[in-house]
Structures are given as C-alpha cells and as structure tokens.
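J.: Pasting the structures here.
What follows is calculated from the coordinates using simple rules that are stated; it is not laboratory data. Since the model is a prediction, treat every value here as computed from it, not as a measurement. Cβ atoms are built from the backbone, for glycine too; each structure is taken alone.
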Structure P
C-alpha cells in the first residue's frame with residue numbers, strides 16, 4: 001500500500017542528535033507515512049542507531065551509500081520514496097507532533113501549491129528553545145522574499161514528489177545552497193507557501209556551519225539567484241549539467257558585472273569580519289580584500305571603509321602584521337577620511 005507521505009532524511013555521523021529526531025517521527029499525530037533514511041557513509045554510531053530503529057519501526061527503510069554528500073543522499077532518498085508527498089527533515093532537527101498532519105491537509109486543500117513549509121523554533125545543543133523565527137506566508141510573499149534569500153526552511157518543507165522529479169532534484173553545483181536553488185526552480189512554474197505555526201525545532205550547534213561552508217553557501221546562493229534571473233529572462237540556465245560546486249571562478253564564468261561582484265564581495269567580507277576574531281581562512285580573506293580594493297570604484301566608500309577596511313586593518317594588526325595593517329589603514333583614510341576617523345574612534 002502506498003503511504004501518503006515519505007519522510008526523507010540524509011544522515012552522516014549524526015549519532016548525537018539522531019535518537020531525538022527519530023523519536024519525533026514516531027510521535028507524529030498522522031500515521032500514514034514511510035521513513036526513508038539514507039546513511040551517507042557514517043563512521044560513528046549512526047548505522048547502529050538506524051538499524052535498531054528500523055527493526056522496531058516497520059515504516060522505516062534504510063539505504064546506505066559511500067560518503068557522497070548530502071546532495072547525493074537526498075536525491076537518492078527522494079528517488080526511492082513511494083509517496084506522492086515528500087517531507088524533508090534534517091538529522092539533527094525535531095518535527096513537532098502535528099507537523100505532517102497540518103502540512104498534508106494544507107496541500108490537499110490547495111492543489112496549486114507544490115510545497116509548504118513553516119516557521120521554526122531554534123534550539124541549542126541541549127535542545128533548549130532559543131528563538132522563534134517566522135517565515136513569510138502566502139505564495140506571493142514567499143515568491144517575493146525568495147528574491148533575496150531562502151524563504152523556506154529546508155527541514156520544514158513538505159512538497160509534491162512529482163514536482164521534485166520534474167525540476168531535477170538538488171544540484172551538486174549549488175552545494176550548501178542546494179535547497180535555495182531547488183525552491184527557486186520550483187517557483188519558476190509553481191507556488192509555495194508557509195504555515196505560520198513553528199512546526200520544526202531547528203538545531204543550531206557548533207558544528208552547524210564552518211567558515212568554509214559559509215563561504216561556499218554565499219557563492220552558491222549568489223549563483224542560484226543569477227541562474228533564476230537568467231531563466232526568468234528566457235535564457236538557458238548557465239549551470240545546467242554542471243556537476244562540480246561553484247567557486248570564485250563563477251564571476252568570470254558567468255560574466256557577472258563588476259558592480260554586482262563588488263557588492264557581493266563587500267557583503268561577504270563584512271560578514272566575515274563581524275564580529276571580530278572569528279576563525280577565518282587568512283588567504284581567502286586577503287584575496288578578497290585585494291579584490292574589493294580593485295573594485296572599490298563600484299562600492300559606497302563610507303560603508304566599504306567602515307565595514308571592511310578598518311576591521312581588516314585591526315585584524316591583521318592583532319596578528320602582528322603591523323606594516324601591512326598600517327598600509328590598509330592608510331588606504332582607508334585615503335578612500336574616506338571621515339568614515340575612517342569615525343570608525344577608529346569607535347563609531348559604527
């Protein structure tokens with residue numbers, strides 16, 4: 001018998017939080033669903049936890065693969081799903097008991113919708129709620145918000161499997177923003193919505209997002225928006241068929257205008273430098289400071305000095321690179337004396 005919903009989850013070394021996530025599935029008020037879990041080559045206790053769970057839970061199927069990453073694992077899970085609806089859940093998050101029931105009812109009542117998400121509660125490593133985060137509701141508001149960032153939280157989304165297959169699933173080229181890219185492609189011909197209730201507890205923990213991943217995520221999100229704009233203009237998606245994640249070469253490869261590249265790089269640089277003292281890749285940081293300096297004619301001078309040049313000069317001063325620090329400080333004063341002076345005196 002075909003279930004109403006397939007819960008699809010990718011797991012890689014998720015043993016610490018996995019039991020709590022699995023327990024939230026068993027606590028669902030709706031019972032008509034299967035659980036498809038892809039173990040992406042875990043080397044911790046995840047395989048043992050999953051085997052024990054599958055022995056006790058007849059609705060669960062465990063698929064295994066060598067470690068190929070979350071894009072591959074999620075696509076495998078979706079291809080293997082039997083139900084017409086897919087509910088995504090990350091292996092460290094917790095679904096509220098009424099989640100599947102409410103989202104299935106919403107999709108049944110609104111056949112024009114391809115996907116529905118919800119608001120979230122963030123939790124820490126000890127599962128304590130730290131905040132409630134709302135997402136836009138109504139298809140028009142979701143579509144508008146999606147122009148600048150993801151308006152659907154991945155772990156909250158229930159979507160129609162036929163739409164997932166139609167648009168080609170997740171793309172490896174947009175690694176770490178593959179969900180955002182999926183939503184943008186979904187919105188090319190379909191609608192999405194969010195329920196206002198927080199139906200998932202989304203875990204924030206130390207291992208969630210490294211600097212390297214944040215950098216890749218920012219590049220991939222930028223590329224996903226660019227591809228969406230190209231499709232909207234009636235041109236081919238420039239990343240169709242690409243199998244390797246995008247990198248810094250994407251600006252030349254996609255012929256991105258200098259003004260857009262400079263704005264993107266400045267915001268990434270500012271985010272990396274605030275708050276001060278974050279662990280960063282110094283080679284990347286130095287390269288991007290030099291690149292934004294080369295593109296400075298396209299940037300708002302005061303903002304660039306306050307958010308990038310002065311914080312960077314202070315950072316390398318703290319690393320005892322005094323001559324280099326004084327050089328960047330001199331460039332900041334040359335570029336915008338008032339902004340540099342204000343920032344040095346403690347202004348923001």
Structure Q
C-alpha cells in the first residue's frame with residue numbers, strides 16, 4: 001500500500017522512444033504492473049516473477065521503510081521466499097528517501113535485471129515513483145539537508161505548506177496539505193537551488209521499452225474493506241505502538257493512513273470500530289486518486305476486465321501472453 005497523499009500530475013511526459021531500426025539490437029523490456037491499492041498486484045506479481053524468473057522490483061513509497069510491515073501490506077516472509085524482492089526496507093522511517101534517491105536505486109535494480117534476463121518487473125501503486133521510472137521524470141539533483149529538515153519539522157506541517165504555497169504555488173497545489181515528506185522536499189529544493197521545484201522537473205525517457213499492465217478489479221471496495229480488517233487483526237495497532245516508541249509521534253510516516261488511525265485508537269480518541277472504518281474510508285479515497293492518476297498519466301493494458309480474481313490463473317496467462325508478445 002502506498003502513501004495516502006497523491007500529488008496532481010506533473011506536466012505530460014514525452015512520447016516513448018521509437019522502436020529500434022530493423023536488425024538493431026532489441027531494447028530490454030520493463031514490465032510495470034500497476035493499479036490501486038488492494039487490487040491484487042502482489043499476488044499476480046509473484047506468480048509472474050516465478051513464471052519468467054524475475055525479481056519483483058517494488059515501487060511503493062511506504063514499503064521502502066523498515067518496520068512498516070502490516071500497515072503497508074508489505075509482502076510477507078513467505079511471499080518473499082518465493083521470489084526475490086528488491087527496493088523494500090531501504091531506510092528507517094525517520095530517514096526519508098527522496099524521489100531522486102529512489103530513482104537512482106531503482107534504475108540500478110532495473111539495469112541488473114536487464115543484464116540478467118533482458119526483462120525487469122516493476123510492481124506498485126505509487127504514481128509519481130512509477131512516472132519517474134517509466135517516463136523518465138527527472139527530479140532535481142539536490143541531496144537531503146538534515147538540518148533544514150529538522151527546522152522545517154519544528155515549524156510544523158501547516159506552516160511549511162503555507163510557506164510552500166507562497167514560494168511555489170504550483171508545487172503546493174500538487175502536494176496534499178498533510179504530506180510533510182513531499183512538502184519538506186519541495187522546500188528543501190527551493191532553499192538549496194533558489195528555484196521552485198515545479199520549474200525544475202523535466203523528462204529523460206529511458207532507453208528501454210515499457211509494457212504497462214494494469215489491475216482495476218470491480219470489487220475493489222470489498223477488497224479494501226477486507227484488507228483493512230485483516231491489517232487490524234494482524235497487528236497494525238501493535239506495530240504502530242512499537243514505531244511510536246522508537247520514532248515518536250512526529251515522524252511524518254506515522255501520520256499516513258492506517259498508522260494515523262491506530263495512533264488515535266491508542267490515545268483513546270477512537271474506538272477500534274471507528275479506527276477501522278476511518279482507515280477504510282481513507283484507503284478508498286486514496287484508491288480513487290490512484291485510479292485518476294493512472295488514467296491520466298499511464299496507458300496500461302487493463303487486465304481481466306470483468307474478472308473478480310486478480311490473482312487468478314486467467315490474469316497470469318493474460319500477463320504472460322502480453323509479455324511474450326512484446327519479447328517476440
């Protein structure tokens with residue numbers, strides 16, 4: 001599951017690179033399996049990776065962090081034992097990773113798979129991260145500024161987002177008011193370069209081919225309800241308590257969906273039933289924003305239209321057929 005804030009799309013990406021000339025060396029292929037949260041991406045990705053001897057390269061902005069297992073629906077140890085997973089557990093929650101850093105790590109993992117198999121498999125629902133990889137959205141090359149981040153954190157998110165709205169209204173409009181991580185990054189870029197983040201985003205399309213496969217099951221609301229109930233049953237509240245003890249209540253990732261409601265439950269502000277209901281509501285809202293993003297910014301082959309089983313054999317066979325057609 002990805003972070004609850006989902007920025008408005010940046011300027012349109014350029015068209016993909018043209019196919020190589022006849023007789024030229026074929027470009028490697030990157031398969032991007034995308035879709036809203038709880039749509040069944042993990043199960044299908046593992047089956048697809050097993051069938052094609054690939055690693056699963058995760059593109060999820062919260063699964064990057066260690067200790068956030070239940071609340072992000074991170075693949076279980078049993079699932080991770082079936083196929084190799086990359087781009088999980090990269091940082092502790094109090095050490096945010098920015099888009100530029102993630103892109104560098106992800107592109108290295110993609111290149112390694114291209115060398116090994118000629119194909120790489122990206123899986124996730126974090127739209128901005130996917131856009132950076134498959135369309136080459138290029139973030140500014142500004143390293144993290146720990147001292148500045150500490151100062152911004154002390155100011156508080158409402159003040160920081162207000163400062164951003166004054167200095168870079170375009171970026172502020174794309175970043176949710178509660179999204180402290182992206183707000184701080186936009187201010188960080190502004191203070192480091194003297195130029196708004198929104199004026200520095202360009203595109204450098206990758207040299208490899210992209211096959212986008214999409215999941216959008218018609219029973220998504222039911223899936224979200226069942227996943228939310230399962231998270232609470234499997235220890236979301238206990239996980240949140242452990243993260244609070246280690247990182248404190250001001251860690252921005254602990255204000256994201258699931259963890260925020262669990263905090264209120266621990267504080268006695270919400271009943272368990274109310275916390276579950278609110279988490280489910282926020283997740284449905286997030287899934288709606290994801291669907292909008294993918295509809296506007298991507299052009300996937302939507303799998304299994306009319307099917308309710310996003311992990312079923314029909315979807316796997318459809319995915320394999322499309323991949324093999326693209327591979328020739």
Structure R
C-alpha cells in the first residue's frame with residue numbers, strides 16, 4: 001500500500017460512515033438483516049497479521065506470511081483451532097512474503113509470487129508447495145515472470161496464476177499461466193513449465209479468487225498499486241473447458257484487498273471486509289460482508305464489528321471467524337472475532 005494512500009486513510013472515520021451509508025441501498029439485503037450479526041471478541045492472535053495467505057484444513061485456519069506491525073513482511077505461519085480456541089506455530093515460510101494467495105490441494109497448500117522482504121519489497125516468481133502432514137516446503141517451477149497480488153486457483157489437476165502486478169509494482173498484468181500438477185509430480189519440476197492460457201480480460205491486482213462449479217471467479221481488484229489504487233467492481237469468470245472468460249455479476253461497489261477474507265462455503269461465495277470505493281464516494285476500509293450464489297446477485301449479509309482491510313475469514317462449524325487485517329491501511333491488527341454464520 002503506497003505511503004500517500006496510508007496517509008489518506010488516516011482520520012477518515014467520517015468517510016467510512018458515509019461509505020457505509022451510501023452502500024446500504026446499492027445491494028440486496030439477505031434474509032438476515034445486515035448489521036444484526038452479534039460479534040464475540042476472542043483472545044488476540046499470537047501476532048498481528050495483515051494480508052496473510054489463508055487456507056482451511058481439518059476445520060482449522062492456516063495463516064501464512066503477510067504483514068506484521070510496521071508493515072513488515074513476515075515468514076511466520078500459524079494455525080488456529082476453533083474447537084480448542086488455541087494457536088500453534090508452523091514452520092516459517094522460506095521467505096518473508098506478502099501479496100500472495102494460498103490454494104488448498106488435498107493435504108498440501110500452494111502459493112506463488114508475492115512481494116518479498118518488506119513493505120517496499122520486490123515482486124518474486126517463487127512457487128512453493130507446503131505438505132501439511134510432513135511439515136515440509138517444496139520448490140516448484142518458477143512463474144514465467146515476477147508477480148505480486150495475482151490470483152491463484154486450482155481446477156482439476158491444474159494450478160492457475162492470473163493477473164497481478166509486474167516487477168515495477170504498478171503495472172497490471174493480463175497474463176494467465178497454468179501448471180500441470182500431475183505432470184510436475186510425475187516428471188519432476190525440472191522438466192515442467194507454466195503454460196499460457198486465455199489472458200485476463202481486464203488486468204488488475206489484489207482481486208479475490210475462488211473456484212466454484214469448476215470455474216474460476218476473479219472478483220473486484222484494483223488498478224495500479226504504488227502510484228494510485230483504483231478499486232474495481234468487475235467480476236470475470238474463467239471456464240477451463242473452453243479456455244475463455246465471461247463477465248460475472250458485478251459487485252455493488254469498487255472493491256479490493258479481501259483475498260484472505262474471500263472463500264466458498266456451502267456453494268456460496270463470501271467476501272469479508274477489504275477496501276471499497278462506492279460510486280461517487282471516497283476510498284475507505286470496508287465493514288461489509290457480501291455473498292454470492294452463482295447465478296444470482298451479490299447480497300449484503302452482515303457487517304464486521306470494525307472495518308478491516310485484508311482480514312482472514314472462514315466459516316467453520318456454523319460460525320464465522322475473522323482475524324487480523326488493518327483498520328486504516330497502516331496499523332496491523334491482532335484482534336479476532338466470531339459470530340454465527342450469516343443466514344443463507
């Protein structure tokens with residue numbers, strides 16, 4: 001996040017209230033009236049985290065890397081067990097990385113690209129696979145070029161990397177690369193390379209990425225990064241069967257920075273917090289929780305206890321857990337909350 005934008009967000013409480021007011025009438029409320037979620041504060045995380053990569057395995061939340069206080073990239077990774085209400089530290093990442101996404105593949109986790117070693121860190125092409133049971137990281141074929149803030153998705157046996165920022169940290173890339181994981185496991189990493197697929201129709205970065213119904217959804221995102229950050233409402237859907245993109249239901253407002261807070265649960269896409277720019281409004285941190293059933297439109301299903309940029313979120317055992325993030329684009333949160341999952 002650019003220094004000038006962090007300064008812009010400080011002291012924007014009135015803008016947050018205005019943005020919340022403006023968005024109420026621009027999306028459909030669900031049967032659970034927005035704002036009626038009852039949040040319970042949980043004990044703080046062992047360390048503050050913002051823009052961490054996230055995966056849910058065995059009903060536990062895994063957090064990889066991301067920013068810690070003073071917007072420093074971190075190697076640290078932890079697991080939260082909701083049943084025990086406890087945290088366990090994992091082996092550190094091979095590098096201190098932010099702006100990357102985690103994708104679950106059986107009992108392993110993939111991540112690719114990102115910004116390495118600090119707030120002003122450089123974009124990287126590294127690709128890693130983490131084996132949960134072996135507690136082991138394995139290097140995989142590098143991306144064709146360095147990228148940060150791109151989308152990562154798994155469909156069948158193919159790993160897709162989409163869009164993101166080029167090495168200058170400001171130019172959006174349309175590239176869409178695919179790695180055949182079966183070939184990688186069978187032949188070894190040295191002989192397998194990423195292949196090109198249909199490019200992203202509108203290049204952008206820090207969009208949310210999920211796979212549902214065999215298709216990849218690229219949700220929201222922003223144009224640029226270090227020069228300015230322009231939130232987008234666009235949703236694009238990729239069909240690997242036809243290697244083609246179609247337009248999906250647009251968000252009710254420009255939106256980015258919710259990668260770790262976007263997930264699929266019971267056939268529905270949820271997006272928790274992030275950055276938002278309502279039409280005619282100012283860019284601000286978002287308190288909204290949105291949901292989409294494929295074939296429908298986005299619904300406002302609740303609001304966070306406080307607006308949060310890039311929190312971690314997951315529904316486990318009928319409860320929605322939210323942790324970390326940033327209140328203002330500069331400080332980093334260690335707080336954590338839980339509430340009953342929004343009605344469908």
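J.: Given a value of 13.9 for mean count of other Cβ atoms within 10 Å over residues 53-60, point me to the structure among P, Q, R it was derived from.
T.: That value comes from structure P.
J.: For structures P, Q, R, which has the highest computed value of relative contact order in percent (Cα under 8 Å, 6 or more apart)?
T.: Max of relative contact order in percent (Cα under 8 Å, 6 or more apart): Q.
J.: When you work out Cα Rg over 2.2 N^0.38 Å for each of the structures P, Q, R, which one comes out largest?
T.: P
J.: Hey, helix-only ellipticity at 222 nm (-39500 (n - 2.57) for each DSSP H run of 4 or more, over all residues; to 500) derived from one of P, Q, R reads -13000; which structure?
T.: P
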